[in-house]
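I've put the structures underneath this note.
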Structure I
Amino acid sequence: MKKVHSLDDKYLTIILEALAVCKNYKPKFGKGSKAGFSLYEFQKLYQQDAFYAWFGLDSPLIYAAHRAAGGMTSLYRQIGIACERLFCQVLQDALEIEAQQATWSYQIPSTGGGTRKLSLDGKISLTDIRNTRRLASIQKWLMESAAHLHVDRKMASQLRGAVFEIRQGYKSKDSKRQNADLGNAANAYTNFYLPVLGLLSIQIDSDIEYRYTRSQWLILKGSLHGSPIDSMYVFCRDILGYDLANFFKRVSPRIKNEVEAIIQALLQ
């Protein structure tokens, strides 16, 4: 138990470092400014626009609304980034593998000539696992997952492992993003890896879930109950040997304090 809890600070730091980006969020107002606009800069920009000034859109309240709305989008984005980094680190620690063994990437032709590198957030390769009990558990999980997705038996028998796309939730209807993921799945199967969409929450659009499942993505939702082929937390506990749900329960007060401080800063 002490060894498991000793990872808490390490994993919590990954989350807090990602969230810290949100504290200084400033809206860009479509100008592409990397730093964003301060209240003074915003008012100067809008007061120079007669139409916006006539409608009172140079008001500090408008700035506050933009900052809060954009800041919340940033918060969700950084939570997603934290999830990606955290899961990759859990893979490394639980399976005793190196960072380069825990991620997956491949090259595709780019429109301007040459190639472009695409990456997923995590990888389990059977050849990298030295613990025989853990290896047997993952092999069994792979076969059960493939059967659940109705993967061709010959393909299923040749699976070398799994690759993971990790998100905090998935409700975006961005077709470009979905098409990219479906391309990732095709490349994963071509390389004999099972593609897995791992969600840390249960938030997923039903249409997206259907489309991904139809393309033979295994979807692990952030439910606390279920099986390793449908629950992210059961998968982590039973297959990786790390209880991720209990980690979140232990550190939840510290994460909540940080999120509340960020929201307070955004609303000021």
Structure II
Amino acid sequence: MRSYELKLAWAKHQAQILKRQVSAWHNEGGYGTVSEKHPDRPGHIIRLKVGEIPPSLPLIVGDALYAIRSALDHLAHDLAASFTDPLPPTASEQSEFPIYWDKPIPQNVGNRKLGSMDPKARAIIEGLQPHLRGDAYADDPLWQIYELARVDRHRFVHLTVTQLGGIGIGGNNLHIETLELIDIKQTAGDGTELGYAAVRPIDPTRPMHMNFTPDPQVVFKEGTLVGEPVATVLDKLTRYVETEVVPKLESFLKV
């Protein structure tokens, strides 16, 4: 595997770790429900229980973002080394995959960072730039990769919060007499009332069990993709590099 492929594989690995840790946090009671007897009715009030997100999650997100951004730079270096052989140390040091959202890549920057690769490959990279989308540059995956990785690298880790993705209802020997769910915001926090339930056992001689399973969704708390599911974004950005960037450039790589 080439180094940019290893970087993308590492980003996928981190995304899987993120999903597993969120699932473990959920299963261990970090995100669930509690019930309390209703003061005026025979059933129970169901409330959301949200604990603190494991501090490792933002760090995992940062590792994945760095790997995706780094994969682009490794790809640019491979393109330079494939076209200019041997690649001078200065050219190797300056090689990079620039990303510009507000203007075209300046000529001197392009010459320095892309000048050692095949001019056709350089033209493709210049044609992928987010600035070509005009005011819609923020929708461009390259700009999202650049901005998310930049913020994590230079300013702060990406804080994440949970959103309510849905609620599962289940149980054993359970007859639901009344179930009233409240239409709440996805950003509901700890203690938010989810609804009311009045239940009884189908067979009074056997134990009854009821469970509400809220589905947590870890999202970006702030920045350009605020409210977007983190795992979905990581998958989307990795897939974009693999399916939209690499195929346009891999023919310029030395076998």
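Values in this text are rule-based calculations from the coordinates and carry no lab data. As the structure is a prediction and not an experimental result, all values here were calculated from the model. Cβ atoms are built from the backbone, for glycine too; each structure is taken alone.
Thinking of I, II, which structure, once Cα extents along the principal axes in Å is computed, gives back 82, 36, 27?
Structure II accounts for this read-out.
Given a value of -13000 for helix-only ellipticity at 222 nm (-39500 (n - 2.57) for each DSSP H run of 4 or more, over all residues; to 500), point me to the structure among I, II it was derived from.
Details: I: -16500; II: -13000.
Matching structure: II.
Work out the source of 0.70 here, i.e. which of I, II gives that when FRET efficiency 1/(1 + (r/R0)^6) of positions 50 and 130 (r between Cβ atoms, R0 = 41 Å, to 0.05) is computed.
Details: I: 0.05; II: 0.70.
The structure behind it is II.
Suppose relative contact order in percent (Cα under 8 Å, 6 or more apart) works out to 17; of I, II, which structure was it derived from? The partial results should precede the final answer.
On the way: I: 17; II: 25.
Only structure I yields this read-out.
Identify which of structures I, II gives the largest calculated value of mean count of other Cβ atoms within 10 Å over residues 74-81.
II
From I, II, which structure was distance in nm of label points 7 Å out along Cα→Cβ at positions 98 and 122 = 2.1 calculated on?
The correct label is I.
Here P(r) over Cα pairs in 10 Å bins from 0, in percent, for residues 26-137 alone was calculated and came to 12, 26, 19, 11, 12, 10, 6, 3, 0; which of the structures I, II was it taken from?
Value 12, 26, 19, 11, 12, 10, 6, 3, 0 for P(r) over Cα pairs in 10 Å bins from 0, in percent, for residues 26-137 alone corresponds to II out of I, II.
The value 4.4 for distance in nm of label points 7 Å out along Cα→Cβ at positions 42 and 106 was derived from one model only; which of I, II is it?
I
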